[in-house]
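Asks: As structure tokens, here come the structures.
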Structure P
Amino acid sequence: MKLLITGGAGFIGSNFVRHILNKYPDYQVINLDLLTYAGNLENLRDIEKNQNYQFVKGDIADKKLVGDLVKDVDVIVNFAAESHVDRSILDSAAFIRTNVVGTHNLLEAAKNAGGKRFHHVSTDEVFGHLEPGDPAFNESTPYAPRSPYSASKAASDHLVRAYFHTFGLPVTISNCSNNYGPFQFPEKLHGLFITNLLEGKKIPVYGDGTQVRDWLFVEDHCGAIDKIIHDGKIGETYCVGGDCEKPNIGITRKILEILGKDEEMIEYVKDRPGHDRRYAINFGKIKRELGWEPKTDFDTGMKKTVEWYQANEAWWRDIKSGEYLKYYEKQYGK
């Protein structure tokens, strides 16, 4: 099988590229990534010389490039997305361009190439938020996005479904809960808090820190997408969760505990606008139909994640200083 993985230099995408090449040595992977601030080829340094791996720097909104690449693959797995809520509040234009226009461009290319298998990676944030006693999101939960980011992802999900119903394009969608683990860009909660503490800096907790998320270890997420692209039913959506609801302050305290720090390192900051209180995923469908469930418990996943950042200081220091972007500008241009 030959896969086009878009956004494969990002956090989840790079973990998935590695997952596929390690599990299926006869598969070929083309990684299409624009190398924006969140894309980093250091994430894939260990497999860059694999003869079945090819990197292409490019934009999913580039119609000719995408059209040429799609002709030569069997499956498209679309990770490419602007994904940081805070950034979408400051400037939403890039989110519309990548998440909506870019996804539409990929769908058109897949349709025009004879109907290529298309898997779209989305988020639980399209469903809005939950109150403390509400049942977890599932595949039938109505969409109610509350940020420019989640609205752009909701739009892309609707486009994918429309291409299934209108054109018969063989699609699947997965809506996942919050991921954490190795190679996560250090602006998200785990990466930022761990690296700040390793630098001796305080960690900023929004509001009272009681916002609840369902945490999914990234390697478990990769296993779920693997299952879906091989065995998932065409036209279906699968919710992928970690069975691990934790408040942000709970994650914070766990990181402090693992690193031997105390709560004086916490700095409570003003909450962000429209901050969703709770997300949770019911992954019963993918468990029943495809036999998938998360394998990594919270304590194990957190320990692995902290240890990875401790062992890869050069990786995150280059990101936080911006040095990694200077390297790509020299090699590929801006």
Structure Q
Amino acid sequence: MTGARIDTSRLQNMARAYTETAVLWAAIDLGLFTAVADGAGDEAAVSEAIGVSVLDAERLVVCCLTLDLLRQVDGRLTNAPDVQRYLVAGEPRYAGAWMMFTRRDVPEWFRIAELMNGDGEPTLLGMYDGLTVDAARKYHRATYSVGMGAGRRFVREVDLGGRTKMLDIGGGSGAYSINVVQAHSEMTAVVFDLPPVAEVATEFLEQNGVDDRVVAFGGDFTADPFPDDCDVAVMASNLPIYDAGVIGSVVAKTHEALLPGGEMHLIGEMLDDDRSGPADAAMWGMNELMYGGQGRAHTIAECIGYFQAAGFSDIAVDEFIPGVLKRVSGVKHS
């Protein structure tokens, strides 16, 4: 606005944003939200429940109140609604592992300037280079917690009536496939991911009792051929890991492999076409710097372009998770 006062407040808040992350992680580490859910209604009760001094309990509680992680209702502490749903240990939708997912990357984020233009060429697979089964298991235990929620949303929003088999490209834990076959008894699915990931995905399929209708196939979807008997394909949350050439190639391979009339759904963090946001899409693109990958943030228009170049028609863009994920879809008509 003309004449608006300019000061350092926004920049100061950005410079200290890491403190909010640190408080969230400390609260999860100490089990604060679980303690509050179990009835710890003031600092003294929190102190006893999580094993810290009353002073430190007060410090942590005050920070969480200011961040709207905790609230005071009738003089007692309560969790904010999203905290209560996702950060109380032992609850079905507990997502603490996902909230901690990027914690190991923190030192590298503070080395961005040093990492840029460093020695060595970016690799195609980035963080997936040399992936072990143990690393894949740890990774997808974190992604599973939020992936199942995304999978449930997918089956609510996408009409799969009449479809018979889904190709889940880079499907990780298999969360989308699990939800699809649970919601559609006539459907089967194949999770196509790197061999260590496929081994871990099989564990999740067995855990959910769908291993008779979903198979996890080990392969590199950037290079290996796809099965040609699927009439729907989904590629979710892989977008910023790869560059435009890889994403365009995968979309083209999917179009070629799908049965006539089949459909593809690309779900991921996408930038607005003017690249002014959302910040999350940009940050996931930057994340690939930490792993030496070629990945970058893609705009919505670029993603539409991948579908057009591959030959898809009836291309549509939908808000999948507002402010976080978009879904681009298209149909193979020939």
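Readers should treat all values here as calculations from the given coordinates under stated rules, not as data from a laboratory. The structure presented is a predicted model; accordingly, all values stated were derived computationally and were not measured. Cβ atoms are built from the backbone, for glycine too; each structure is taken alone.
Asks: Give the label, chosen from P, Q, of the structure having the highest value of FRET efficiency 1/(1 + (r/R0)^6) of positions 13 and 173 (r between Cβ atoms, R0 = 30 Å, to 0.05). Could the numbers behind the result be given before it?
Replies: On the way: P: 1.00; Q: 0.30.
The structure with the largest value is P.
Asks: Which of the displayed structures (P, Q) returns the greatest value of mean count of other Cβ atoms within 10 Å over residues 53-60 on calculation? Could you put the intermediate results ahead of the total?
Replies: Values: P: 18.6; Q: 15.8.
Across P, Q, mean count of other Cβ atoms within 10 Å over residues 53-60 peaks for P.
Asks: If log10 I(q)/I(0) by the Debye sum over Cα atoms at q = 0.12, 0.15, 0.16 Å⁻¹ comes out at -0.94, -1.29, -1.38 when worked out from the coordinates, which of P, Q was used? Mind showing how you got there, number by number?
Replies: Working: P: -0.83, -1.36, -1.56; Q: -0.94, -1.29, -1.38.
That value comes from structure Q.
Asks: semi-axes √(5λ) of the Cα gyration tensor in Å, for residues 101-284 alone was computed and gave 28, 19, 16; which structure, P, Q, did it come from?
Replies: Numbers: P: 34, 17, 15; Q: 28, 19, 16.
This value belongs to structure Q.
Asks: Shifting gears a bit: Rank structures P, Q by relative contact order in percent (Cα under 8 Å, 6 or more apart) and report only the one at the top, that is, the highest. Walk me through the numbers on the way to the answer.
Replies: On the way: P: 17; Q: 12.
Sorting by relative contact order in percent (Cα under 8 Å, 6 or more apart) in descending order puts P first.
Asks: In addition: Assuming 31, 23, 12 is semi-axes √(5λ) of the Cα gyration tensor in Å, for residues 77-188 alone as calculated from a single structure, say which of P, Q it is. Let's see the in-between values first.
Replies: Details: P: 24, 17, 13; Q: 31, 23, 12.
Of the structures listed, the value fits Q.
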